Each structure stands twice: as C-alpha cells, then as structure tokens.
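Engineer: Alright, structures below, take your time with them.
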Structure I
Amino acid sequence: MNIVGVHGKGESVWLGFFLYEVLVQFSEIARMRGDTSFVERCRLEAEQVRRNIEQHGWDGEWYRRAYFDDGSPLGSASNAECQIDSIAQSWSVLSGAGDAARSRKAMEAVDKRLVRRDHALIQLLDPPFDKSTLNPGYIKGYVPGVRENGGQYTHGAIWAAMAFAPWATRRARGSYLA
C-alpha cells in the first residue's frame, strides 16, 4: 500500500496502533533511565494517538486500515474492495490501544470474514483489489487472492493468531471473547 499517502496527507490506522505501542515501550525505557519528562511526553502522545484512532479509525464493525491523501477510507464497509484488513484489527489488540469492546468486535469480524478454516489460512484483506478505482499501490498488481492482495500473508496471519490467543485461552475456559 505504498501510495495510500504518497502526497503526505494519508493516514494509516494500523501504523497508529503500532506507533502507540512504540510510544508505550519508549516511555518504559525512559522511566528506567529516570527521564520523567520524556516518560510524560511519550504517554501524552500515545494517549492522543489512541483517542484519534478511536475517533476516526472505527468503521462500525472493525477498524479501517487507512485513509488516502484525499481523506477517503480504506478498509471500510463502504469500499468495494478491501472492506476489512486483518492487520488493523490485530494491532488494535496487540497494542492495547483499541477499545476492548471494539477490538473484540473487530476480531469477531476477522474470524467471520478472513479466517478460512476450510483452506487453513487467514486472509490479509477481503475482497481483494481487482477492478475498483481504489489504488493503494503495488499490492493491486498481484492477482486477486494472491499474497497481500487478499491471500494469506505471513506476518498478517501471525499477528492475527497472536491477537486471537488471549481469547482462545478464555474460550477453553468457557468464556470465549469475554
């Protein structure tokens, strides 16, 4: 998705979750080093990122993937292609930045729309890019359903499995997605 924000105005929701995690980790390093002003700055910035994601990144059933330079969403139910992307959902959980109820709902959407038990795979996104006017970049050059374009992509599948792990433990105890 190398041209989603090619003019510097686009935003990545999933990278927002990642940035939140980085800021939280840096605040811990700063705390260990006794740099209280940097601890506070990291925590304030992390909270601002989290609030912005919750305000602008939620699509109603899952988190959007990104926004193009013109402000149009990617990873939205309103898109003809790439309505849902697993990475944003997974990182809402992995970072701890996603609202708990929303993250739970988002992972339920991943389970319903992207987990293909019959093929033993987890798609990165769905539907794949093919004929719509959405052009996120080189990903659209892959045949629909192959690699990043709606197929299983290793890191995305691993992050989804990691995000599901806490709920799988609860499910085994009889409280799935509790």
Structure II
Amino acid sequence: MTELFTIEAINGLQAALTELHGVVLDAIRDGLALPAILDGNHLPDVLRGHPSVVGPYLVIRDNFAARLYHQRTGYWLPDGQGLEPLAAADRAAALDPLAGEAEEPFVNAAATLIGQGDHALALDIITPGLLRHPASAALAELRQTALHRLMERYQQTDPFRFLIYAELAGTEIGPVQ
C-alpha cells in the first residue's frame, strides 16, 4: 500500500477522487443503483496527466464510490432493498423451496456460475445453500473455489476485498518476503 500511495500521488489522487465524487453524485441523482455506477468503471481525465496515480485510484475507486453511495442513499434503496431487513437464514429458507428442498440445484447453479466466471454471484447462491444443507461437501468445495477465485481477482487491485475473501476462505496469509 505504501508503494502505491506516495506523497507524490496525493495531488493527482485528490483531483481524480474529486471528479469521481461528482460522477457518483450525478449517478445517484439519476437514480442509478450501485452496481450500475460501479460498472461504469469511471476513469477521470486528470489521470492522463498523473499516470503514477492510476494504480492507487483503481485500488480505492470502487470502495470510494460504494461508501459515497451508501452515505447519500441511506438505509432504504430505490429498489426497495433495506425496507425489510432479512437474515441470511430467512433468505435461505425462501430459496430452498425453489431448489425443491435439495442441495443439488444449489450445487448446479453455483457450478454453472463459477464456470462462467461469476464467482461473487456463485457465492450468493452457495451461502444460502449451505445454510439449508450444511453437510453438503459439494457446496463447501464450491464455496472454497469461489472464494479463491475472488481472492485471485482482487489480489492486485483491491487489498481490502482480497483480505476479506481470504479470511472467509480460512486462508492463512503469510508475511511478505
């Protein structure tokens, strides 16, 4: 982190984040949901004049945008999320009848999503599957696969997500040599 966030990067990073701040606020006013904002992958023009800032900017862009979004939108999102907070077990109980009360549909859906590279979405299927079918070795294995793929995805670009996924996977991260 200290190699990326140098004193020389501060001015360019401040300008880039200031522009991103405006872009996110405009998107919120336009009614865009957070995934749509993040999918925009905004790269400020100011980065052209500060190429050394591109790395630090990319590391914090999504977290910066998400935090701003949550600060400005509050608890209840435009699509109704948050109005009725549900526990993970409640969500799992609602999905299990769709899966015929069996683990196999969860396994098949998760395996398909992993095969398509949709690891976060696979994890969203695996989690309720494991809550309803905790003895499923297939779901446990798919969970590890999804978490390791997410770690690989973020190891160079988002150290925060990388560490959280590593913790969820029970992966021990040794000291850097």
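Engineer: Starting from the value 21: which structure in I, II was relative contact order in percent (Cα under 8 Å, 6 or more apart) calculated from?
Structural biologist: That value comes from structure I.
Engineer: Quick check on the output: 28.6 is mean count of other Cβ atoms within 10 Å over residues 86-93, derived from one of I, II. Which one produced it?
Structural biologist: Source structure for this number: I.
Engineer: Tell me which of I, II gives 0.70 when you compute FRET efficiency 1/(1 + (r/R0)^6) of positions 38 and 126 (r between Cβ atoms, R0 = 25 Å, to 0.05).
Structural biologist: Of the options listed, only II reproduces it.
Engineer: For Rg/Rh (Cα atoms, Kirkwood Rh), which of I, II scores largest?
Structural biologist: II
Engineer: Right, another one. To test your reading of the models, identify which of I, II gives -15500 for helix-only ellipticity at 222 nm (-39500 (n - 2.57) for each DSSP H run of 4 or more, over all residues; to 500) when calculated.
Structural biologist: Structure I accounts for this read-out.
Engineer: Out of I, II, which has the highest value for distance in nm of label points 7 Å out along Cα→Cβ at positions 30 and 166?
Structural biologist: II
Engineer: Another question about this same structure. Using FRET efficiency 1/(1 + (r/R0)^6) of positions 78 and 142 (r between Cβ atoms, R0 = 30 Å, to 0.05) for the comparison, can you identify which of I, II gives the largest number?
Structural biologist: I
Bear in mind that the values in this text are calculations on the coordinates, not laboratory data. All values reported here derive from a predicted model rather than from experimental measurement. Cβ atoms are built from the backbone, for glycine too; each structure is taken alone.
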